[in-house]
Structure I
Amino acid sequence: MIDEMKTLCCPSCGLMLKSEDKGNSVKCPRCYALVIKEGHRLSYDLALSIAALILYFPAMFLPILSYKMGLATQTGNMFFALKYFYEDGYELLSVIVFFTTILAPFIYIITSFLMFSALYEKRKTKFMNMYFSILFYLREWVMLDIYIISILVSIVKLQATADVMFGSGLIFLVGLSLCSFLLSNAFSPRKIWRAYHASDRS
């Protein structure tokens, strides 16, 4: 039993504690900070990446909102705001919105699928370091949830002066945001490298 124990250090208060290396969550008994996060199975991460990939294209290209003011009707998808910002002279803002809501999520989802499919099938890949680095640094830039909040704010403001109708793309966008959030929340370096090195023994 002693050989199966490992020494951990709490990142919040620095308390040293012993724990069995079984992949379970470990909390510091002094400050209750999470020292080790319990990892999900690789099939969970792979399923989320597949679901996000399926939802991505409908969420990007289908209409999200339609509003009618008088006789004029306007329909917009994810690219509508980019066009609006760019034509109004906010080129930098349009680039930031494009990166955080369209490009970054796509790269994150594709990279997640490639990495977790390789780990799930226990395939060795020379791109593992690149996959890990992309996910590690890019996950903070995926801001689909903020975009959805801005849509809700726009709906509240537009309802006073226009008839607002929800598009089918909004449903896919909410689903995509949820999958992206769960995928990012399940990211565990410890689990990833454990699975990677376990493929050496298989």
Structure II
Amino acid sequence: MQLFVFPLGQVLLYPSFSKPFHIFEPRYIQMVEDSIRTGTPIAIGNVIDSTVAQQRYQPGEPLNFVREIVGYGHPVVIERSVNGSIVIFLEGKGKAKLGSVVRSNTTYIVCEAQAVTENHDVGNEHLQTFVTAHKVMISWMNHHISDPHARDQFLTYVKTPEQVIGCYASYLVADHDMQQLILECNDINEKIDLISRLIASGELVA
């Protein structure tokens, strides 16, 4: 598969979870338009080294300034401003391992990538741990989302175990390396264990 790569610092996209993005650079606005037109997913690349992020990459070269495991999804434009900027929701559809740069006449990066398969089945031994984590998430929402209607809408959206984990990793986990580690786990039960340890240690966002 091919992915359009949107490199960002300390921002990740998780499978089954959506995030809003305000896009103002012309090349990335074009990337969104091309993604919608061609159906090519957009991957959020977690930048490791911003000092080399702007260099030109030749076809066949790896992207060594972003982490190779990425979340990808399809954009939905929700607002267009008179200044040309756009606001999108990027709906997480899966995750992949980035390969080499593809020859392209675009001003943004296009990469080969291999889709990563995950286990989404919560084992019986993890069910109670997940229920506890879900209750903690609801408590966090009650504290941080004051509008009952907005809170109910959020809870309607965040239902599956993978969506709950995506919520944790996006909003409750403060450490960016831990966010990436959660993304890189291929088993929902391992992710539940990680979240459980963070809850027990008090390392989540208050």
Structure III
Amino acid sequence: MPRPPAPLSRPAPPAPLVSGRPPPQTQAMRDPTDGLHALLMEALALKALPRAGWVRAGVPAPESVAAHSWGVAWLVLALCPPHLDRGDALAIATLHDLAEVRVGDVTPHDAMPKAEKQRREAAAMQALLAPLPHGDALMALWLDYDGARTPEGRFVKACDKLDMALQAQRYAAEGTPTAEFIASALARLTDPTLRALAGRAP
């Protein structure tokens, strides 16, 4: 005679909540986007970080580092020569001052050795880009800028100086002496068109 089927087992009821609250999340249960969200939120602080050079010059309500980065990206978009990779140049322009969200806007007046500034910024960029799935590629683009090792990196460096000069022209027109910033840009620019734009009277 066949045996009757075994009764179906039922799952154990969930553990009761303590004080009406769910149990704390374990490491494995945490949202995998936590690190990415933290990075994106941290980078937004560049919108509130004023450019140190303009602060020293006494500019009322100076532009932020993020505003400067937009200015550099705009110049890349407007002026990028056809033989360069505009996409890479735009990415470099967006990234070029990201490290300042942790290191600060260090200028020559801070008397920090160049090698130390580069070390701190490289370490900050490595940490900031680590949560991104394409962080290694972005780090390589930033190094193209920092070391001026590609034509795109060198072009963005030139746009960085041109943006400073154009912003200096604007501040000069508003009454703040900024001749030193224009002179600094001209000392580093070699392209005739960029020099002509940087050296225009405000």
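When relative contact order in percent (Cα under 8 Å, 6 or more apart) is calculated for each of structures I, II, III, structure I gives the greatest result.
Consider the structures I, II, III: one of them gives 1.30 for Cα Rg over 2.2 N^0.38 Å as calculated from the coordinates. Say which. Considering all the candidates, the number was obtained from I.
Values in this text are rule-based calculations from the coordinates and carry no lab data. Small disclaimer: the values here were computed from a predicted structure and weren't measured.
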